[in-house]
Structure I
């Protein structure tokens with residue numbers, strides 16, 4: 001007999017990611033991450049699955065993190081990143097037999113890498129020293145490596161000087177290098193600029209990468225694609241420094257370069273959709289390939305059951321005539337193939353989230369995908385979806401043990417006639433004639449989407465006797481340009497109207513919901529909207545606000561990134577329209593709060609700094625409202641997704657305790 005989902009089940013999920021097909025399509029390397037709850041950490045190992053339905057086996061058995069598996073061009077070796085020697089380095093393994101061999105020994109480790117097209121080495125990104133030079137570990141004196149800059153005064157001269165999950169920037173830069181199999185390191189870039197996401201053309205002549213090399217590089221959120229001609233030792237910028245571009249990929253014939261990005265221009269600014277762009281390396285012409293597709297060419301689905309999922313580059317077909325890309329569409333993420341004219345067809349679809357994928361030399365595709373009742377597993381498909389097969393079953397044992405709720409789709413109309421999509425999970429073992437409490441969940445962003453993916457938190461609430469409602473109000477991705485930009489300049493207006501209309505629709509369609517036992521929770525932007533909601537209505541019996549904001553004026557100067565988009569999202573800067581900034585701050589209306597509210601915040605959150613939780617708590621406590629404040633030391637903005645496992649467990653305990661107390 002199956003049991004209800006438990007809090008600890010998040011630690012029993014096997015987090016599957018980064019499927020990499022061998023060149024001949026016979027095997028898929030992928031990463032399986034396990035939670036070691038007693039040790040308060042994660043462990044990642046590389047597995048191999050045979051595409052003919054044969055064996056699946058664990059290739060590496062390190063006790064740390066082995067990630068980013070990459071096949072050599074001839075398929076005889078597998079390289080990967082590992083921390084088994086201390087800092088994360090490149091290792092390679094001969095699949096004919098033998099132990100993993102360390103390739104790099106860089107002082108600060110390796111951030112990302114790819115094989116060179118010749119198979120004689122690796123193109124990589126690593127942190128350079130103060131002099132912008134890449135260093136071997138042996139090049140740095142012991143006393144220098146042990147220096148702790150956090151104990152010294154900081155001189156800050158740039159607007160962007162810290163980043164959530166990273167901390168204060170130290171002035172050093174990420175540079176590109178080539179590591180030969182002999183261990184020799186050749187530095188490919190220099191200067192006071194960051195470089196990322198390198199790609200080497202199959203013809204070995206061109207090196208592409210993403211970088212901001214403008215004079216304002218530290219104070220603006222723009223990135224260009226650059227092309228280095230290795231024959232002439234010249235460098236040229238492919239894009240016009242008018243947006244955010246990255247993830248370059250060369251066509252197999254080396255004639256074209258694809259990349260992902262968007263312009264930052266009126267009227268949509270940073271909410272412009274991510275599209276696929278093509279640069280013709282012969283003519284120099286750059287054009288957007290997916291202008292006619294009104295969807296994001298990326299995965300924007302929110303969930304809590306993935307770990308270490310890399311950003312997805314465009315993938316060229318073997319004949320250089322078309323491109324494979326992820327596409328977010330109405331709560332689903334699939335794979336499409338786009339022709340040279342912009343026409344497209346769905347290759348992998350369905351009610352699910354495809355996380356990442358790769359292709360073999362004959363256009364076979366391997367991908368990881370999840371749906372509402374299945375954590376991610378590895379699949380392969382040919383060009384037609386009816387040839388799909390599942391290769392991995394890492395989560396079968398867990399799924400055989402637990403009862404899961406299947407969401408019901410709900411589409412509803414808002415007061416001004418907009419159509420909005422939502423889903424409802426029923427409580428496990430719901431009985432007719434009995435009414436149950438309901439929790440409204442609000443996603444972050446706001447430019448993200450809920451969808452058809454496995455969400456442990458939602459299943460946990462359903463197991464504890466709650467219904468769960470989750471919506472994609474205007475501002476969400478997956479519904480086109482107008483929809484994702486509709487809440488700009490109206491936070492607390494359009495979005496609030498949409499989620500409350502969703503609540504009314506759920507009450508109308510599901511008679512088992514008890515209207516007197518309603519809860520609401522959300523994180524980041526979702527936390528902002530939770531705070532806003534309890535100042536506008538007392539319909540909710542309990543609220544939980546997570547990594548939230550309450551004062552949009554002070555947030556502008558205390559967040560690592562909010563200053564980059566506020567001018568668009570609030571249609572002004574705080575000193576130009578301070579009344580509007582404050583009026584759309586929950587703090588301005590805190591005296592209206594009647595709902596008991598739990599505040600959960602990470603102390604190292606730089607996106608929504610803990611001072612926002614402190615302001616909200618102090619105001620509520622001063623007004624004698626029912627509130628508690630739970631602070632998580634050592635955690636960043638991503639506590640619920642990649643935080644230390646014991647703290648993720650504690651977060652869920654606080655959530656279920658608070659809703660249990662009031663609902």
Structure II
């Protein structure tokens with residue numbers, strides 16, 4: 001090959017290589033020198049950080065039998081912090097300072113449990129939990145537990161880069177309080193720190209306008225109580241105890257979650273609760289959100305529809321309160337003037353659906369937390385649900401049990417007549433009880449049958465009937481009617497006591513014939529809840545069928561149009577009662593309303609009502625007042641029980657039952673008979 005040609009090609013190749021190298025060098029100079037800072041900034045933005053946030057699910061809501069909302073949710077916003085582990089102290093501290101200024105501007109309260117004052121003094125009023133957390137905090141840094149307040153403050157200022165800060169003393173203490181809370185979440189396995197809860201929209205807008213890179217706005221929900229009634233039925237939300245967590249952890253609960261406490265909120269917790277979601281957030285190096293997606297969608301809890309008619313519930317609570325207040329104002333001492341608490345229960349006779357369940361005194365769920373100390377210290381115990389947890393001697397309202405047991409066992413017959421001699425002498429001289437009318441007037445009821453005995457509530461007649469029948473037979477019928485038995489209600493209830501030899505076992509007190517005749521008129525050891533009495537009256541009035549009492553009507557899904565659960569009736573016991581016995585007992589109760597002990601309330605009532613009054617002696621001076629009824633007499637639909645502690649005679653409280661029955665039968669707003677089943681979605 002010609003040397004000149006070879007030399008020419010070599011020069012061309014060298015020039016090409018030089019040009020390529022020059023282009024590369026120029027590009028590198030452009031990238032690293034001329035625009036290096038710009039490209040570095042853009043590159044840093046591409047660095048992605050992935051974080052995961054737990055998202056609370058909306059809790060299911062609660063409605064009455066006709067779809068009236070009782071407990072709903074409202075959206076609330078809180079302020080929290082993102083991951084601050086990579087942030088500079090100056091940025092964290094200045095962000096906290098700006099947030100504190102916004103709190104002052106908008107009157108918002110923020111969370112701070114650091115038990116130190118601005119003057120570096122330990123706070124003596126700190127709770128045990130907060131003191132224990134503070135000890136753990138000091139141990140985390142290896143500090144001596146006996147450090148003085150000023151010494152701890154000095155160390156904290158150093159840890160958080162505030163030693164040479166220009167902030168004043170009060171501001172420093174506030175910033176330290178927030179830094180302390182953020183650090184605690186690394187020290188202890190407790191819920192993430194929420195700086196400020198239930199923040200107003202104006203403050204949220206201000207936070208968003210400032211574009212805080214370390215602050216997150218958290219959307220959540222809060223319970224709204226749409227009624228001041230039914231507090232004991234509905235229940236509330238509260239923090240888990242250690243026992244709660246052990247029970248609920250297998251179901252996927254986190255230890256910081258709120259759960260139902262009492263009432264429907266607790267009884268149907270697993271339906272109402274829902275399931276938390278998990279949100280994946282990707283951010284660049286500047287804290288800007290690049291993308292968000294749900295790794296696990298939150299699932300809202302289910303809605304619970306109750307059997308309760310909130311209109312009837314309101315009537316029951318208001319009437320009971322008015323009755324008790326009237327007794328205190330107008331009754332004589334020992335005859336109602338000392339009236340205390342009370343309860344009202346109304347149930348469907350054929351289904352045992354609870355239509356109303358009132359307890360007095362009551363409280364407002366919306367202000368429970370603020371009034372907690374007063375509620376706990378109130379001697380009348382407003383937090384006690386007397387309708388299901390209070391137990392009371394039934395007095396003469398028990399006499400339908402004795403009448404049924406005596407008639408069905410053959411101890412007496414419909415045409416059996418017993419002469420009331422005033423003083424019952426069978427167990428004389430050791431025990432000589434007296435009929436109430438003899439105590440009151442010195443007279444007697446004369447010679448009467450079972451219907452008349454129920455009408456006038458003759459103790460003497462039922463002393464003799466109980467003696468002839470025997471306690472085992474009486475107790476068998478009482479238990480079948482639900483007395484001293486669990487009712488099946490979904491919320492907490494007391495078992496009560498059914499008087500008899502079995503209940504006395506281990507007490508050292510022998511059962512005697514005198515105890516039997518006392519039990520036959522509802523005294524002795526007998527003590528039942530108002531709900532048990534309502535189930536008993538319903539069982540008697542429907543011919544002997546006792547079903548499980550219940551508050552849940554049905555449960556529906558919030559996420560899809562389907563029925564999650566519907567109540568299925570459960571027959572707990574069936575008592576065979578002859579038609580003759582049934583008619584006699586119901587006629588006796590009807591006569592009590594027409595011309596007997598309850599005639600002052602129901603003598604002229606447009607619907608025939610079967611009722612029974614009672615007064616149960618609680619001391620030498622005070623009697624509890626008891627009133628039970630069912631209506632209509634021909635085909636009973638509703639049973640009502642009213643009890644007032646130290647209320648005197650049962651007839652004095654019958655007006656409460658009448659008010660409830662008025663609502664059921666005549667109110668244009670009443671819809672208790674037929675629930676709105678179209679609500680099933």
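Source structure of the calculated read-out (helix-only ellipticity at 222 nm (-39500 (n - 2.57) for each DSSP H run of 4 or more, over all residues; to 500), -11500) within I, II: II.
For the read-out mean count of other Cβ atoms within 10 Å over residues 219-226, a value of 15.4 was computed from one structure; give its label from I, II. Could you put the intermediate results ahead of the total?
Working: I: 19.4; II: 15.4.
Working through the options, I get structure II.
Look at volume of the Cα convex hull per residue in Å³ for each of I, II: the largest one is in II.
Taking FRET efficiency 1/(1 + (r/R0)^6) of positions 291 and 443 (r between Cβ atoms, R0 = 35 Å, to 0.05) as the measure, the highest value among I, II is held by I.
Among the shown structures I, II, from which was the value 20.5 of mean count of other Cβ atoms within 10 Å over residues 123-130 calculated?
Value 20.5 for mean count of other Cβ atoms within 10 Å over residues 123-130 corresponds to I out of I, II.
Each of structures I, II was scored by FRET efficiency 1/(1 + (r/R0)^6) of positions 331 and 491 (r between Cβ atoms, R0 = 35 Å, to 0.05); the highest score is held by I.
Source structure of the calculated read-out (relative contact order in percent (Cα under 8 Å, 6 or more apart), 15) within I, II: II.
State the single structure among I, II that was used to calculate Cα Rg over 2.2 N^0.38 Å, for residues 131-386 alone, giving 1.12. List each step's numbers first, then the result.
Details: I: 1.12; II: 1.40.
Source structure for this number: I.
Values in this text are rule-based calculations from the coordinates and carry no lab data. Just so it is clear, the structure is predicted and the values come from calculations on it, not from any experiment. Cβ atoms are built from the backbone, for glycine too; each structure is taken alone.
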